[in-house]
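Structures follow.
All of the numbers you see were taken from the coordinates with simple rules; none came from a lab. Every value quoted in this text rests on a predicted model; they were computed, and no experiment measured them. Cβ atoms are built from the backbone, for glycine too; each structure is taken alone.
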Structure I
Amino acid sequence: MTPRAANSSGNGNGNGNGDGPGLGTFGGVFTPSILTILGVIMYLRFGWVVGNVGLVGALLIVTLATSITLLTGLSIAMIATDRQVRVGGAYYMISRSLGIEPGGAIGIPLYLAQALSVALYTVGFAESVNRVFPILSQQLVAIVVTVLVALLAIKSAAAAIRAQYVIMAAIGVSLVSLVLGRPIESTEVELFGAAPRHSESFWVVFAVFFPAVTGIMAGVNMSGDLKDPARSIPRGTLAAIGVGYAIYMALPIILASRADALTLIEDPLVMRRIALWGDAILIGVWGATLSSAVGSILAAPRVLQALARDRVLPGSLRFLGAGHGPADEPRTGTAVTLVVALAAVMLGDLNVIAPILTMFFLTTYLVLNVVAGVERFLDSPSFRPEFGVHWILPVLGAIGCLVVMFLINPGATIAAAVIIVGIFTWLERREMEAAWGDVRRGIWMAMIRMGVFRISRAEDTKNWRPHVLVLSGAPRRRWSLIELGVALTHNRGLVTVASVLPTGSRDAAQQSKIETLIHDHLERNGMEVMVRLTTAPDIFQGAEQLVETYGLGPVAPNTVILGASLEEASRDRYCRMLQVFHTGRRNVLVVRSDLERGFGNRKRIDVWWGGLQRNGGLMMILAYLLRISAQWTGAEIHVKLVVPNEKAADSARRNLEATAGALRIGAQTHVLVAHGRPFKEILIESSADADLVFLGIAAPSTQEDFPSYYARAQEIAADLPTVVFTLAAQDLPFASVLE
């Protein structure tokens, strides 16, 4: 049974729709974002950054990282002001725009990034504690703090959020103390970093620093707890980016002017030595790391909860979507996140954890920018953000993310892409259906429009392939016609399965429902086809109208496949229909099926040759397309020509072999001498063991009595395997397609 994704929404304060108390801009977005931005990287690694790349390099890293974050922030603001953002934050935004499979492919790594962030901050806290109290084990402290942070989140998320204001005050005091401090040694400002023997490369340093500016996710991921997400997310996010940038641009100047490069690199707590009140730095770093850890342990389970509720996770993990209490808190998800974080804590090194987070967050940022850029570019009527930016800005953000990822670590970038594609493929194979629309249909429509207007109306022989309209009637009754059409196109051309219903037998709604049922049945049987039903007072009239009008500009069926009519009463009308098809320049394949054998073993195709012109060239193309299809793999093509006597045979044999060789389709040639025997006898004797026989038929306009000619052709084929009567109609030199 096809899983159907539920609409992810919480209860109580978690509804994110403006009902109930909820959190405001300052407490719900700005505060958690700025606390995460001004966190462990700032206190414990910013001196290391300045020492390695110098003042200019540090300012460049801050500007580059913040530029990417700002462009992403603009994209987030645009998406958030277009729709309600419920629980799940960035995952919710991506899945509701690009679809559940891309959303899940990003949402799962995003959850892991948030869970690893908990370890990043608790390890940072433990490292600073170990510097002050060397007797304490850094790893043990990190484990204990990780467990306590998780317990606090499970016990009372509201209390954890209220504690943010106290921590923000502590960070403010620590920054003031740093500004009022003094140099710890006589130094000159290092503009471009330390001596090469001490320094890391620019992009290694960037990878370590970048998580410092990913704090905007802390506010976005609390979307389900906001009173007014559409208002709070843009304002709080952009404000946090601006304040964070100002602080990060000032700090390198202070650090570079108060300590030399080697000291900055080797002493993670160098700020404590510089500050007027050194312990204020400890209070700041401990508060920042703990608050960031709390923010991550609050955000990650909510992403996990949204993934479970949307049925992205396997059925055995659906219990992770459960919420508890009036605030719909994901306590089970928090417990799972604790396990993931503890596993990461075992790494115990900020410089190992930080680059991993960088890749995860850059990937999320990239996709968020793609979402915003695509939505703005398509400019669908449903996309009406109150905060609008030009589509080029999100595109620049996406490009920036991708370029930086490759500059940091090409191997890790490719690995991240493989993981995301793997998750996407896994989700797509589950044939998930979302309860919401997404932007993918709009993307395809835009591509179709561009393609249609760029396709020339004149046929190009080098790119010709059959686009098939199968007049099958009820598909199950003429299944072989559909199989033939699909085999000829190789899922490269277009196949439409069509049927004509009596006028008044179905209304529009019923007709649409039947089309959907037929399409689903064909799809389940591996047929990538379109379905078209039409109504008409007469089946022949309906077929003529369908062939004449169906298509989109130059993208119209060029080949019609239909079953042979053996009823004498309707022969005249049937033949008149074939003439209409031919006059309309549609190639016609009339299939007389062997009901017992069908297509036999699909190992031999006989083509009865009458020259390369028109029917001959088309039959050779069709035989070749069948032979290289998955359904007819390994089939042999036998090209057969009848001559009256031995005198004509030698010349005919040389010409036929030369033609077949020039066409390069791997055909075997056979020249048969009649010796006075009728063609029907030779045909039946030679092709009795074939699986499919191609025979050309004359154009209706060349026959005075085409119905009688058609009847004789059917009589000739009566004792043969399945026969395809081929009538080329396009004004196209088919031989040149195979040259």
Structure II
Amino acid sequence: MRAKVWSGRQDWVKVGFVFLPFACLLAYLLDLAMPLPALLLPERRYLAVEKDVDSVRLQTIRGRGEAYAVLADRLTVVPARAESIHAALPDLANLEPVIQDLESGLGDFHRARLVMTQTPLPSELAALQKAAGPVPLAIDVLESPVATSIQATGVRYSSSEKRVAFDLLLAPETRAFSSVVVRTIKSVLYQSPGKELPADLVLRLAVDRAEASSIHASFRSADGKTIEKQILLGVSAEEPPKVLIISEKAQKRSFIEALYPARRATPAEATGLDLLSYELVVLDGIPLGSIRGHLLSSLLDVSSRRTGSLLFVADSPAFGKKGDNPELEEILPVTLLPRSLKDLPDVAVLLLIDVSGSMFGDKLSLAKVTGLELLHNLKPSDRVGMLLFSDERRWVYEFQPNADITASPVLEPLTAAGGTDLHPALVDGLSRLATQSIKAKHVVLITDGVTKPADFQALADNARSKGISISSMGVGEDVNRPLLERLALQTGGRYYSVASADAIPGLLFEDRMSEARAIFSQGKIPVLAMNGERVAGITGMAQYTPTPTASVLFTNGVGDPLLAGREQGNRAVLFFGSDLYGAYTSEFFAAPSAAGAFKDRLDALFARKPTQVRVVETARGVNVIAQSDDLSAPVLLLSREGSPAQEVVFQRTGNQSWSAETVPPHHGIWNATILDRGSSLASFQLAVNGGLGGIRSDAEAALIAYRPRWYRPVHQTRIWLLLFFASSLACTVTLRVKR
């Protein structure tokens, strides 16, 4: 009976053996991956190590094959003698280069092994496994070569409490010490023999905020040796200033500095500061055009991340005009041009049109269109003079209201003829324009600039002395641009290149708005509240236009914003159109209603929702735990001078509990901000001590449960073909032998 069963099994084995070549051929046709056992694949090793790992251990770890040490921003090959990489190793291992390398692919016949001196976090394990994909990734954790008495620290953050509560988790070995002491510079917080430590080895202590900046733990053994450890809690005696004033002015006390603790810095100094750690950054009269490079990117970062608010102070004409800094202008609550045309004061304009022979063809056509469009962009009450010139001059209109001028019948039949003599035409026009009673006087010169030589420098000086500006519209490809630009620049006007009729209306409208009214006005200016009530007066302010989305708190009599804001959650970008020191604003800041409203607006920028925060540090980084029923999708932002900002997403761990785990690349003090739904909910200092030995229980459990793939799917269709031929040959030989 047994013989029959065995014979039947052999028959099934033969049938399976016969079908093996066909299975290999089918796998080849379907382009299936070949599962190769991981043990057959060459291995690439990554060493995520700390500075205190000695060279002997590194050489032992390296073993055979290729090996890479994990640096802060890259991987580096570990040489046979490993001492050379010690100085480059970071304080804490950064696994991001490993993740990037795994994602880039290791080739078809590679497996990977990550050797760490610290247990990876569960989130790191998940990220590594996701990045490895089909690559078999093994993870080894070595025992730390340095024993440490403190396993973990915990600090509860609260800016309102005078005492700071913190916990220290001690290692079991500390029970053998003869003395355990935790102290500040002034007082002893805890002292006892090791055998009298709490059963759970957790010291729950509290310290006055004034002494919290320096905590020391001492562990004395029976033979008299002492281990010292300094502990940073991230808490200082006083809260660091949350207002940064960037200014080039002498040390004066501004209105804002009278309200809040503030730090002052020049633009050069501010370039090296962490702007994300301040709740309000004040640009105190800094010209927008001078804000470039790292300072510009930092300000834009503050605005986009909404870690703080920005206040731009325009206390002089040097603050800027449209186009000086487009990136900052994009976030301002004002447009750097005066308000709409109807709100502008009247202006006396001389329209000077070149009709000489050099303007033949398209150039004269553009000149005609420019002249007509200019009249369309002037107010009916503006006074206009029109002078045509070649080598002769003809006044068409001698300064009358724009409403009374009909220029089309005059300009359309014009033809180009004669020579060009610009200088006498300008002299004649300027002399008559100077007699006009309107304060604002402006010349629009439409020409190709091809003219007889003359002393245009003296002419420009004369125009400037009479308060007359000249804007030149250059038409044609052969325009004398240097002459026209010089006339415009030296008189305070602008030069425009007229390339097509489509661009003319926009150029003329911009010219009318920029030339008709000064950017910064001085004199007695009433300040009105939102309800139109006069609350104070000032003697100087910028005259810009509020954006459609701006909220305006104070204006002057014609609606120019003195204080405007662009809301960003509980943050804002503010604009103040005068000075903060009382040079123009002494009456404004002396008026209780005005100063009080300004203070209330600033106070709103520092508002906080109640959020309880606890920071726990172990050997593998920090864990920030937030308790709040207002959180929706919180993000932890870490920033520090000289380091790129890091964002970590919180994970929900309970009904009102959230947790964010991270491994900062450097020890020391970091600024931490909790962001949620575009708002900043809490800002505090976070300390990273390093040198701790504690392993988080969830991290240890995740590592125990971690299993690498036992195989690697390899897409090599030739292997299936080789197996097909080999199995076919083996099948044929076997069957013949059986016969």
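Observations on the model:
- Computed 0.75 for FRET efficiency 1/(1 + (r/R0)^6) of positions 253 and 309 (r between Cβ atoms, R0 = 25 Å, to 0.05) - originating structure among I, II: II
- For helix-only ellipticity at 222 nm (-39500 (n - 2.57) for each DSSP H run of 4 or more, over all residues; to 500) computed as -19000, the structure of I, II it came from: I
- Identity of the structure behind 115, 59, 42 (criterion: Cα extents along the principal axes in Å, calculated), options I, II: I
- Identity of the structure behind 0.00 (criterion: FRET efficiency 1/(1 + (r/R0)^6) of positions 277 and 709 (r between Cβ atoms, R0 = 35 Å, to 0.05), calculated), options I, II: I
- Structure from which 4.1 was derived, distance in nm of label points 7 Å out along Cα→Cβ at positions 421 and 581, options I, II: I
- At a computed 1.00 (FRET efficiency 1/(1 + (r/R0)^6) of positions 285 and 541 (r between Cβ atoms, R0 = 41 Å, to 0.05)), which of I, II: II
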